[in-house]
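What follows draws every value from the coordinates through simple rules; no lab data is involved. Here the structure is a predicted model, which is why all the values come from computation and not from measurement. Cβ atoms are built from the backbone, for glycine too; each structure is taken alone.
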Structure P
Amino acid sequence: MSQLLLNTKKIYNWKYSLLFLPLLVTFLFYLFTSLFSASGFGSINYPLHMLVMINIYIILGFSINLVTGYTGLLSLGHGAFYGISAYIMVLGLMVLKVPFFLALILAIVFNMAISLLVSLPSIRLKHDYFILAVIAFQMVIFTILYNWTSVTRGPYGIPGIPRPDIFGLWHVDETWEYVVLSYILLIIVFVYFAKVDSSSFGRVIKGIRDDELVVSSMGRNVNLMKAYVFAVSAGIAAFAGALFATSATYIDPTSFGLDESIFIIMIIFIGGSGNLKGVFWGALFVELLPEILRFLQMPDAVAANLRQIIFGLIIIILMRFKPTGFAGDYDYD
């Protein structure tokens, strides 16, 4: 019996069960909202849309986790990579008229190239100076997206983004189809991270996070590895940018500002960094909690501000009593 269980464990790695967590929590959220709805069980499109957004933020969480949770580089610029990939995706679909996956590859390559232009000169900076350099990059990208109106349409945004067409065989249109597409992209990202988490490369970058001098003394080029990690992280963010642009069918620069970068890094601060499961819990928390707070009975004049205050207080309390997040392996102290 023990040998059978051992063989079963080899065939199926239980970490992949995490992929079912967004589905389960979204279903429970649907039941919760139905209980508070006067009409009972309503349209399934709303929770399905939430599931797509959760998967987008899980992908972004993995992206920032590679840089911050695994390598120890605090980055407040991932909103920029998220935005760059969304606009490159739109350029590929609407101007170059290329298929969805080719436009996605263009977004990944462009993101990685831009990340190298940022990381190579700034990677030698330490601590606060590196953070400031990345924030400066974030502000520059936002300014370009906002003011280069001939390309990005600036504050007016770009409407009418085409729905994905997969090899001419599948035209993604319905909300449930976006759920399927989001899971395809999430599984690609998750499989990569599952391999990294248990690989020698994963142990090396965790070593850089804990003590880069020791890693350097073992003959590793620490700065080169940091630049590589930054590039891969930016490439992963392109999956989320492409999915967001095609599912929303409208983008504008305000979706990719500094506040979005802070929102993205909150995923690993709340859920926990340095592993796989923390990203899932963090993305579920930051995406679903504001939606749950909508069901609190508040005066319309102050409802939005009170929800933000309650959301912030919950995060402060969590950070006070769970500084490593719900399931983190790394303490930033």
Structure Q
Amino acid sequence: MQYLGVVLKQVDRKVSATLLALCWVAIFVLPAHSVAQGRVKFPVGVGTKTLGAGLIWLATKKGFFEEFGLDVQPVLLRGTPVAVQALVGESLYVTMGSADAMVSAAVGGADLVSVAGVINGLTQAIVAGKKYKSFKELRGTTVGVQSLASGATTVLKRIFKKNGLDYPADYKLLAVGGGNFNLAALNSGQVAAAFLVVPLVFSAEEQGMNVLGYYKDYFPNYQLTVMSVKRGWAEKNRPVLIRFIKGALRANRWLFSNRDAASEFFAKEIQMSPEMARKGWDYYTSNRIWHPNLELNGDGMKLALEILAEETKAAPQDATQYIDRSYLQQALKEL
């Protein structure tokens, strides 16, 4: 396995161009300084629509970005390669993606840097169908993941290895999209097991599925998801990026201060029961999975890159080279 950045160079250019063109048309992106209804269009890529990354939808639909003159447009993109290509091509301005994948793309030549934290810990659990009660019973089966290159998938393989199963000799992986897609694949029998995030884990348990282990019990300190930007674009458009981060911060503070209202929003937006949304809010806030100030977990970032290096048989990377906290610090100062 090579670093993702190297892999990206091998992606068919026509396919990549087509994907980016479709993304561009779908979200009606205009140049950075164009204004729709007095607001700057600001496209943001998100890998999956789950509670953990729900801040972007909350900030958009509750008007927090509008306060700073932005028309933020969340775009769901499956797979890190497409997100990286879109960032590099500037059809997306910010992407919420796995920390290790973004750094590996930067190592491979993409001009990317992480500017804030999104999900500062592991909320996933490995959940198996009703007839599978242990890891050893999953030998020879197919396991569902969000994408083959995501940080959560890398950690899953490490956990399986700790339980005596090696990939790909002992099981197969199937990219089904993450979030509710993983749960649906599990319910349909398409996969024997999958990783699910809180609070979907609780829902699966209620349906009689078996939780084989929580990621955090194996790796308690891990930076999962970050806000990443193209370094060159960010330097040229610093004021606009600061406005985006300030909107996200304002929304995040509202989220922490309004448990019931935030849970009600997430229940409707992400399609879960209000009870599950409240349980999820409790879990993410009490375990500091969401940081009140969107800070990155430096030690968690370091661990994510160490695991990636072991997985890819490459030299460990210095996480600080791929983090720029100046944008977040300025946004916090100006609020």
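Numbers below:
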{"item": "Structure from which 22.8 was derived, mean count of other Cβ atoms within 10 Å over residues 83-90, options P, Q", "result": "Q"}
{"item": "Which of P, Q yields 6, 19, 20, 16, 10, 16, 13, 1 [P(r) over Cα pairs in 5 Å bins from 0, in percent, for residues 147-186 alone, calculated]", "result": "P"}
{"item": "If helix-only ellipticity at 222 nm (-39500 (n - 2.57) for each DSSP H run of 4 or more, over all residues; to 500) is computed and equals -13500, the structure in P, Q", "result": "Q"}
{"item": "Structure from which 17 was derived, percent of Cα pairs over 35 Å apart, options P, Q", "result": "Q"}
{"item": "Given 5.6 for distance in nm of label points 7 Å out along Cα→Cβ at positions 67 and 139, calculated: source structure among P, Q", "result": "Q"}
{"item": "If distance in nm of label points 7 Å out along Cα→Cβ at positions 211 and 235 is computed and equals 3.1, the structure in P, Q", "result": "P"}
{"item": "Comparison of P, Q - label where relative contact order in percent (Cα under 8 Å, 6 or more apart) is highest", "result": "P"}
